[in-house]
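Peer 1: Each in structure tokens, the structures are laid out below.
Computed from the coordinates by the stated procedures, all read-outs in this text should not be read as laboratory data. Note that the coordinates shown come from a computational prediction; the quantities given were computed from them, not determined experimentally. Cβ atoms are built from the backbone, for glycine too; each structure is taken alone.
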Structure I
Amino acid sequence: MIIDSTVDPILPMFRAIGKIPSGLFILTAGRGPDLSAMLVSFVQQVARDPLVIAAAINRDRPMTHAIEQSGVFIINIIGSGDRVLLKKYARHALAGPVATENMRTRHIDDGGVVLLDACAWIKCRFRQRVSFEADHDLFLGVAEDGGLNESPHCQPVVHIRHDGGNY
């Protein structure tokens, strides 16, 4: 059940769910015409040995196909105060060369793109897609590489939603 907070009164439970903090990330996968890039807000380390990262992605997005085809996804962590990355990716997922147009990038050999203006990045080898009959699926990957970009003191965005019924 989704509640439109502009029309329906927001239930206390939805307001409480909205207080769960997350970050903001740009996921990239694929290359050339199959490149996909999109903003996501749920990325979490879910295991330590091996290092497994989960990302929740709407099951209808082109990103799901890009990850499954390439076998790799890159998590680009947005830094606090960064408006350039948010402006480019906030409205919709991008595909093909336009996905990284006018962005400083570094291409990973086996798929995916590091956005050099992000705070940090993590390369994940896709392992499993977990469907739980909802609008999003979890994509699990083993972290293989990563690092900080040009600003080692960059702090990531902490994202708090208005309510749990809207993204």
Structure II
Amino acid sequence: MSEAGDERALPVVSTPLRVASAIELVAVVGREFAPSRWLVVTQDEIDCFVALTGDRNWVHTDVERAARELPEAKTIVPGQLLLALVPGLLQGVYQVTGSGQGYAATIRNVRFRQTVHPGDVFRLRARLTLVRQRQRFVQVDAVCDLELASGQKALTSQRTDIFLT
């Protein structure tokens, strides 16, 4: 078991980090991973997401109305779409390659800090805060933030993943 307590500047962990077992991640608790690849969401991707979820709020789908009525004159990427992109970006930061299956157990403290528009570039910044061996699994807690090219945080969140042992 290890928890991050000392916030001194530690070297950034090169990515992608690959470990055979989730418990090996204890070695990087408290250290920030190198940022993920940059990602962009298009209006077509927003439209597909909206078609799946049924959330047809015009701020996500009506390009013409957004141009007239929204301060930045662009539609807004749904926050749930941004949140849904985190696991894939996180897999590009670290991967557990052994036989234990991983599951998202909790996602908490989600905050949407800045609007993201189609065409905006963003990436994931992640830091593990806890790795703990449990009876049947390894618990891995992480802080996951989506950062815009401007350096502003668009989304902040914490998640717990479990890896079966």
Structure III
Amino acid sequence: MEGEIKEEGYTRADIVGVYNITMKSGNVEYPYGAVMLLKGEGWDQLVLPIYIGSTEAESIARAMYGWSTPRPMTHDLIVSMLGALGVKVEKITVDALIEDVYTATIVLTQEVNGRVKRHYIDARPSDSVAIAVRTGAPILLSEKLKTYAQDERKFIETRDLI
């Protein structure tokens, strides 16, 4: 694919969905965050579940489905600020799982004196994906994370899509 961004050890990923998680105590269900499912290219039925907060899940869903708000939400504001400064989101990468926490990087590009300068910003995967969806930037997953992937069919059966 022309203009495709590749990086050694990474695969292009798609967002399968963002799902609410509820806890049940007796007959009462309580909201308990959300999970974002990412699927790497060639991962067949495997998805990488990343547990995220409800606010971040809503932000990702809003961008995925084109739902707008009367005023810019946090991720919309970040994208607007980057645009005003002439900075583009080149890609985001989900890099590692360290002590049960996923790490991600937002790769920004900026033209300075006729040269492209890259900035690498450490970020949470949820914020990174929320920004990538808004800017159309590719999402890349480290191939090493496939170890933590789960079967998509079994995972989605018990979840409610946001």
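Peer 1: With distance in nm of label points 7 Å out along Cα→Cβ at positions 28 and 124 computed per structure, which member of I, II, III shows the largest figure?
Peer 2: III
Peer 1: Hey, another quick one. If you work out distance in nm of label points 7 Å out along Cα→Cβ at positions 100 and 132 for I, II, III, which one comes out largest?
Peer 2: Structure I comes out on top.
Peer 1: Further question: As an exercise: mean count of other Cβ atoms within 10 Å over residues 44-51, calculated from one structure in I, II, III, equals 10.2. Which structure is it?
Peer 2: I
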